[in-house]
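Q: For reference, the structures are reproduced in the following blocks.
Laboratory data are not the source of any read-out in this text; all were calculated from the coordinates shown. What you see is a predicted model; the values in this text were computed from it and never measured. Cβ atoms are built from the backbone, for glycine too; each structure is taken alone.
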Structure 1
Amino acid sequence: MFYHDKKLQYQVRVEKPNPAFAKLLQQAIGGIEGEIRVCLQYLFQAWGSRGPNKYRDMLLDTGTEEISHIEMLSTAVALNLEGATTELKDKIAGENAMVGSILGGMDPRHVLSSGLAAMAVDANGVPFNGSWVVGSGNIAADMYANVMAESTGRVLATRLWELTDDPGMKDMLAFLIARDTMHQNQWLAVLEDLGGVKNNLPIPNTFPESEQVNEFAYSFVSTNIEGLQVPDARWASGPSIDGKGEFKYVKAEPMGQEPKLAPPDPQGHAQAEQMTGGMDKGLLDNIKDTLLP
């Protein structure tokens, strides 16, 4: 069950409405780095959580907080759009130019589709994509995905902060940047709570390592056509991060066979020429009997 409070989590104020900035803020709502993504990611991870309840509870708390961030950003979009219709009419009346020029960088759908309100889209107007939501059922894998999501979200928020000179928008974004700082640390703290990097890697740590081809478990494969040039780098030599092997740098070489696929399925309706080119005669005859009179 979810509850709501009529007040925002943090103040949102706009001193000078800017429809173009409202369009940029849409990325923080419905973009791949945005708040809808992390909100749904944490909630779906929580709803599918199996194991200690403390992880489920933490994910529910944070996923619910992210709804508050969507609310803040949606309010910011609406406030930046206030007065946009009058400005739009003035521009249309006084200019004869392309729509993008007339709108001065704003999203026309903010007028046409939402009535000066935020939408579940990114800065290009592309709808939010649920396939971005990661919920694997493996808590360590999910925590690394969450760190990535919060990291790219924080990068986006800092870029938005640089793109506005409105004190209210800078203040709101500074709050969101601070929450991203906490959440990055929070997800890494879960990994530490689970026993740290060495205990968690490789993910999943429940698969018997005797079943993997261990000869290749810690080899960096260089596909550089200029030859093997071993860099002075952490991943090129020395103990692996999980402490279970030694890194080595090897030149890529083919160890498998040349792929040879069966002829096309007759009911797949490939071209007739595909049925005859260098294939087994017995099989070819059978295909001809099926397809060709």
Structure 2
Amino acid sequence: MSQKTKIELNNAIFSLPDYVARDNGYFEEEGLQVELVLPEKRKQSIAKADAIVEDPSKVKSTLWHEGIEKGEFSVYHACEWGQMRRSQDSEVGTKVVMKRAAVSTQAIIVRPDAPYNVPQDLRNVPVGVNFHAGSHYIVLGLLSGFMDWDEAKTVHAGVPNQRFSALQSGQLEATALMEPWISVAEKLGFKIIAETFYYGLETIDPSVDADTVAAMNRAHIKAVDKIREDITPYLHYIVDEVPQDIVAFSADDLNRQRLRYNHPEPLNTDDFEHTYNWMVAHDLLKPESNFEKLVASH
């Protein structure tokens, strides 16, 4: 009997291995019945801009991923810092299980006419992020290397399309974005101030057993191999996230050097400790939220 599993759809840059595994039947080959779920809260976030929020404590760490707390889905992928924080805050016992396949990049971007050219120019300039998500932690990590910690300012401005719109309109002076929005910004002449690649993690709820995790892992490995063979047939998932009224955008506009996918692998204690120490040092994670508490044994 095949195992039924629901996986949350995130931004296409992160969820591409899920689309590829579904489209090529890799989940079924591994004995899984997988439904890819776009949560209602995420649909709402994409459609309607969030209010600008300055205090991270005013935004729940679960964001649109709260569906895993409510049984909407049992598996999802997101940035490593956010997954550790959400596993800490989970009320249903979700845990990190492994590194995801997508190795993504985010960039801090400003308008073409902005007076900012290097990270130091952004001292005390609020940068739009999604609190408790990759953009939030990446901005803090990137800017704090060039200024005092309290000079690196972030504000919550919603999901990527909302952050880009706020930057375009002048509501924000700077914002952090991933693909396809970095390439969109470049096509429109916006300036990149800093950029970095980063890992993400997969998180599961307690209903997902070791056999299911192993089967999903095998399906994702096949998907990564397919992507590496030729990503072209799947680029439409990423391109389709850009409304044509913002800019005429096609797969040719994407910088493929930013599209990196690895075989998913277990999160080892050394990698965990490095991230844990950084988060605890800056009050982003509780000291008691150690490897044993946040990471699944399978």
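Q: Among the shown structures 1, 2, from which was the value 3.4 of distance in nm of label points 7 Å out along Cα→Cβ at positions 80 and 136 calculated?
A: Derived from 1, not from the others.
Q: Assuming -15500 is helix-only ellipticity at 222 nm (-39500 (n - 2.57) for each DSSP H run of 4 or more, over all residues; to 500) as calculated from a single structure, say which of 1, 2 it is.
A: 1
Q: While we're looking at this one, here's another question. Given structures 1, 2, which gives the highest value for Kirkwood radius over Cα pairs in Å?
A: 1
Q: May I pose another question? Please state which of the structures 1, 2 yields 19.0 when mean count of other Cβ atoms within 10 Å over residues 152-159 is computed from it.
A: Structure of origin is 1.
Q: On distance in nm of label points 7 Å out along Cα→Cβ at positions 40 and 112, which of the structures labelled 1, 2 is highest?
A: Answer by largest value of distance in nm of label points 7 Å out along Cα→Cβ at positions 40 and 112: 2.
Q: Supply the structure label, taken from 1, 2, corresponding to relative contact order in percent (Cα under 8 Å, 6 or more apart) with the calculated value 27.
A: Computing relative contact order in percent (Cα under 8 Å, 6 or more apart) on every structure in 1, 2 gives 27 only for 2.
Q: If distance in nm of label points 7 Å out along Cα→Cβ at positions 120 and 144 comes out at 2.1 when worked out from the coordinates, which of 1, 2 was used?
A: The correct label is 2.
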